[in-house]
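S.K.: Listed after this line are the structures, all set down as structure tokens.
Where a number appears in this text, it was derived from the coordinates with a stated rule and is not lab data. Since the structure is predicted, the reported quantities are computational estimates derived from the model, not experimental observations. Cβ atoms are built from the backbone, for glycine too; each structure is taken alone.
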Structure 1
Amino acid sequence: MRFSIKLSLPEPELPIYYRTAFVSYIKKLLEGTPYFDLYYNRKFPKPFTFAVYLPIKTIIGNKILLKTDQSGETFITWNVSFADPKLAITFASEILKKQHHNWRNEIELQLKEIKPVEDKIPEGTTKVVFKTLSPILIRDKNKRVVEPTDPKFEEEFNKVQERIFKTLGFSYSWVKIRPKRCEKKSTFYCVKKVVVKLKLAKYEKETQKELLKLPAYEGIFELKGQPEVLKKLYQKGLGQRTAEGFGMVEVI
């Protein structure tokens, strides 16, 4: 289950680590619900993902400058996807109650509109091509980031997903995944590396560093597998740290 959420900002700018404000907003929305203890007081995978669309004007240092509309207002779109429909309904209900979020006095978010978005993955499909809306992160047991062009990417991807699916109570079977080539006979893949920056209080306290920097990959990927597995991947996100704005995809 997916939602497209329109939010306004008081100023046409955001820090480069803006994703953390949305992590905080979700946490605030789930406070007082049965999901809070499960997801935030325990080490339990979260069956959701998100991506934020920003009308970027330019980036200067650690600041993103945004475009305004004709009235001079700044709007962004927050796309959120859930593999658990009950959690999705809870989220939608709570955001209508808590329409404003102020994160560390750095980012203010004001709800303008929330609307459901129909899943676009065809029922019964065993093959699908996804485009990332937020980058995919896969790390092996040594916490080394695995690139999509690495021969071990598919194996590591499946190890991660199988573990997450099992914990969530979903059935899992091996998925074939590979990045698409940019052209039919091209040797180049339609993926690129990006470095996502997060500002997490726990990380700051443990490392004395302000920002956590995570290399991840965005682009186009082809997946083959059981229909229900592909659908759950589409809904919950691909890879790791999906609840922090990684791994949201759309069907192309």
Structure 2
Amino acid sequence: MKILRWTLKLHKWIALIIGLQILAWVLGGLVFSVLDIEKVRGEHKIAEQPHLPLTPESIITLKEAARMNQIVKVQNASLGRVLNRPVWRIKLGDDKHITLDGLTGEVISPISFEMASQIAEADYAGKGKLESVVYVKDPPTEYPHKGEAWVARFDDKDNTTLYINPDSAEVKSRRSTTWRIFDFFWKLHVMDYDDGANFNHPLLVGAAFIALGLVLSGFVLLFIRLRRKWHMRRSRRVSEASATSGDD
């Protein structure tokens, strides 16, 4: 039964190597199924914005706004709102963005501490209070965008944190303890321990193949054991039948 012995050894070594990762996959799946994805994203704490009573005539055109600020080239532009006022968000190129007041054409970016605080409080619909607003040049990895950010923290039970882009004057990311728990298990799940964004890397693919080998070797062991039991029962029945015939 050399094949059985080698298969058993292989199965044990594979189980030792990949067993903890399989446990992480199972725990991750459990966490993902238990946590409400809306709460993970912080969508349940987004305040409903009031209606913006404007007419097309009241909004300055992009051409006029660009002329007022001596903007010659525009890669992309979109109309949005900041604190119940229309704004033009313009991409100039080389990742340079500028935000203009949609009524006056005035440049409002990069936004000030006061405006960042107002944007955070206007966006938040939870029960906590604004605890701090800090300008960060190098945000943590939980903020998935490039560049600086205003970081607004609230003192609610879930430690809600809003990341506000100083150039576009908009909340780009919402983080909380619930999100961080989800993110921790997500990183374990995809085996990307940096930012959890890559789930096609060799480490994960290799672990998946090893886990597959564990399952296949388990099936081989099961087949061999069942076959041995079947042969043993058959031999026992033959022996019992022979003994009965001898007595007769």
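S.K.: If we compute Cα Rg over 2.2 N^0.38 Å, for residues 87-158 alone for structures 1, 2, which one ends up with the highest value?
M.R.: Comparing 1, 2, the top value of Cα Rg over 2.2 N^0.38 Å, for residues 87-158 alone belongs to 1.
S.K.: Taking mean count of other Cβ atoms within 10 Å over residues 23-30 for each of 1, 2, which is largest?
M.R.: 1
S.K.: Quick check on the output: -8000 is helix-only ellipticity at 222 nm (-39500 (n - 2.57) for each DSSP H run of 4 or more, over all residues; to 500), derived from one of 1, 2. Which one produced it?
M.R.: 1
S.K.: Work out the source of 29 here, i.e. which of 1, 2 gives that when relative contact order in percent (Cα under 8 Å, 6 or more apart) is computed.
M.R.: Label of the source structure: 1.
S.K.: Something else about it: Can you tell which of 1, 2 yields 7, 30, 37, 22, 5, 0 when P(r) over Cα pairs in 10 Å bins from 0, in percent is derived from it?
M.R.: The value was obtained from structure 1.
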